[in-house]
Structure I
Amino acid sequence: MSISTRPASGPGAASGSAGTAGAAGSGTPASGAGELLRVLRDGTPRTRAELAEQLGVARSTLGLRIDALLDTGLVGPGDDGVSTGGRPPSRIALRPDARVVLAADLGAGHARIALTDLLGVTLAEHSADIRIADGPDAVIAWVADRAEELLAELGRTRDDLLAAGIGVPGPVDHASGRPVSPPIMPGWNDVDVPRLLRERLDVPVFVDNDVNLAALGERTHAHPDVDDLLFVKVATGIGLGLVADGQLRRGAQGTAGDLGHVRVARGAGVRCTCGNEGCLEALAAWPAIAAALAAEGVEVGSAGDLLALVESGDVRAVAAVRQAGRDLGEVLATCVNLINPSVIVIGGSLAQIGEQLLAGVREVVYSRSTPAATAALQITLSQTREHAAVYGASMLAIDAALSPDAVESLVRA
């Protein structure tokens, strides 16, 4: 049996991609294969006895489920277990290289695309300057073309592609994967992005906001034991991704985390690109910092230029970055009181400035949030850096395409 390219259920899947409800309850002996794969997805080989005990099923039932998964190619023999006398017990494990997953992080002017294995490990990657304002047809065509090139680079074919995950720089309707009035994505509003890419690659496609995916990627790769995390992206804009109780939280319409348009007291009279006044983004995002420095006669063309000035000790640059951190901290202090995260991660292009930005954030958060909420709070820079959203896009696609319901549909195909 080969893996079907039928779209799986999940966030942002292409039209007609709803999973089959009740698959696990079909009553066939092999039903439950999805739960078996869920256990094996951590990559740890297990004996049949261990799996039967963990799942609470008879060995005969487990055998049917294993056979069903073996037919898909998703699992295979793992390393033999430790012998207690006689032949070592055989073990079953996920085959991470059975298929590959496409992950793409699309920014306003830059994109990163990767192919990963089924554990989310990057196998090949490409980055380039693009313009999201060129519109969905041109950008999605670029993604599809780069995907084909990366597949060829790995010696794989389109048949090896299991699913695709895409991050975009704007709000996304979680159920459909369609951007919702994205301010920096002209021409993308309500576009069926999953369908556009599926028509080119014939795989399920899952779409989310880039900062949500960065939060997912950072948590998965850098803080796997942390259940409550905020990821703050500070770049051309400012956004927040929220992980609570180990789950990504998007809100009712997928707009949770629009941190950049929270009003800050110091911003009275400062016009934001959204049309309002006093937004955090109008004070602490990269264009705002550059404009503030330009008003003092300091020209900076990029975040790299700003970093060089800060590292050289330029008083005006250090002061501007520190103030941006304070403004960010003012909004995050309220978030800490409301949400009580264990970790706040600062990412995005301005995170490379590092300690000066962090110092401003910490100064305000630790002084204005409640002592109980900050007692064990860590405020740190992203460890996954520019790869965060790609990692998250990969995990989004893997989690959806290998969900128990999707696997149940797969073994029946």
Structure II
Amino acid sequence: MKFKVYYSLFLICALQACKSGPFNLLKPASPHQQYERKLVNAGLNQNVMGAQWINKANTLLQNYVSIKLPYKETGYFAADKIEGASFKFSLQRGQLLTVKLNKQSVNSFSIYMDIWEQKDNGELKVLAFADSIGNDLQLEAKNTGDYYLRLQPELLVGGSYTLELNIGPSLGYPLKAVNRKQIQSFFGVGRDNDTRRHEGIDIFSSFRTPVIAVADGTVTRVNENNLGGKVVWFRHNNKDYTLYYAHLDEQTATTGQEVLIGDTLGLMGNTGNAKNTPPHLHFGIYTSEGAVDPLPFVDPLIPPLPSIKSDIAKLNTTLRTVNRAIEISDNQQFINPEKLKQNTIVRVLAASNTFYKVELPNGKSGYIANKSLVETKSLSTRKISSVMQNLLDSPNLAAGVKANLVIGQTVNVMGVFEDFQLVSTTGGEVGWLSLK
């Protein structure tokens, strides 16, 4: 027992050094990478706990849950476990992702947070990171595709957290009065008997409505052409694309003019090939690869953040499924869910809208409807009848033995997982018994 106390004190001291100790970096690193390197420099990667933390960091990006944005959950990281969470979600080019993480604990602790993008070749690239110091983490999607968020707390400390992921446009709206219903023609729609595609969106309003800059930038061209009529082009500061305003009745900006978000560039009309249509602004975005869909860049329709309706008092508790087979899924849409036996034991990791994110005894995590879980009260009793049995610390025949149950001893059955029962003895010992 003394050895365990001394070892824990050594580990805590070493981890404190990980927070403030010096180390050399060849290149800038994320807070997560810095913490991992300090674990290695302190030699903690050679012990079980440090090695498990590093391994957890790698496996989190493979063992994710898929979510639909916006998303909110309240979860709990236990100090006595190697914890973490990861999420997969989709973004469209031009959307702005805002991640907010609030944590609560008696002891101050860090939760390392980073966002990754999956490239076309399947590799993951880190794009943004933070260490939960209170600042929001924002990312503008440069590509349409899959992204990942990883959360991992430091060792030996824990607490609850609330995570919020919101999406919205990365640019302002081209009109002062914002109304999503004004957008009535979209990117990619066929034009001129499908001989060309629509390379923007059309925003309708009254004749000579001012159209405004959606960001700070420089007007690069003011001219007139057959399709767009009177047009204005301007370059967003520090971005790799050009913004295009067409069908203006009047251009008020001039070539070379520096503009700020909200500055008027012209007045809405129907010049060019729009002379037979109601007044509208054709708004486009062009990159070196051509036109891209501008709607995600300016879409004013921001979906509300869902509220948490599941009981957060159940966080980090052991529950069981109800007395019928229920579904667990690694995605919120419950695509290809897995069936669980009735009375299956789970640990609650987080609470979201009407679901709990849970962990099965084998380490797999997923979502279960909150109404499908109940407390782990005794279901029945079981008497050890023929041979002495081992009480295991996990549902695995190779697991550690907590106690030996003798013939004639009676235990309370709390739930099941696969071919094991979770039981409690009259002495308060809890563990797993094999059914085989």
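Here helix-only ellipticity at 222 nm (-39500 (n - 2.57) for each DSSP H run of 4 or more, over all residues; to 500) has been calculated and equals -12000, so which of I, II was it run on?
Value -12000 for helix-only ellipticity at 222 nm (-39500 (n - 2.57) for each DSSP H run of 4 or more, over all residues; to 500) corresponds to I out of I, II.
Please state which of the structures I, II yields 21.8 when mean count of other Cβ atoms within 10 Å over residues 170-177 is computed from it. Show your work: numbers first, answer last.
On the way: I: 21.8; II: 18.5.
Clearly, the read-out refers to I.
Please state which of the structures I, II yields 20 when relative contact order in percent (Cα under 8 Å, 6 or more apart) is computed from it.
Details: I: 20; II: 12.
Corresponding structure: I.
Going by distance in nm of label points 7 Å out along Cα→Cβ at positions 258 and 370, which of structures I, II comes out largest?
On the way: I: 2.8; II: 5.2.
Once distance in nm of label points 7 Å out along Cα→Cβ at positions 258 and 370 is tallied for I, II, the winner is II.
With P(r) over Cα pairs in 5 Å bins from 0, in percent, for residues 34-97 alone coming out at 3, 14, 18, 19, 16, 12, 9, 6, 2, pick the structure among I, II it was computed from.
Values: I: 4, 19, 31, 26, 14, 5, 1; II: 3, 14, 18, 19, 16, 12, 9, 6, 2.
Comparing all candidates, it corresponds to II.
Please state which of the structures I, II yields 75, 48, 37 when Cα extents along the principal axes in Å is computed from it. If you can, show how the numbers build up before the last one.
Values: I: 75, 48, 37; II: 93, 54, 38.
Traced to structure I.
Any idea which of I, II comes out highest on mean count of other Cβ atoms within 10 Å over residues 114-121? Each step should come with its number before you reach the end.
Details: I: 20.9; II: 15.6.
Once mean count of other Cβ atoms within 10 Å over residues 114-121 is worked out for each structure, I has the highest.
Only the coordinates and a few stated rules stand behind these numbers; no lab work does. Since the structure is predicted, the reported quantities are computational estimates derived from the model, not experimental observations. Cβ atoms are built from the backbone, for glycine too; each structure is taken alone.
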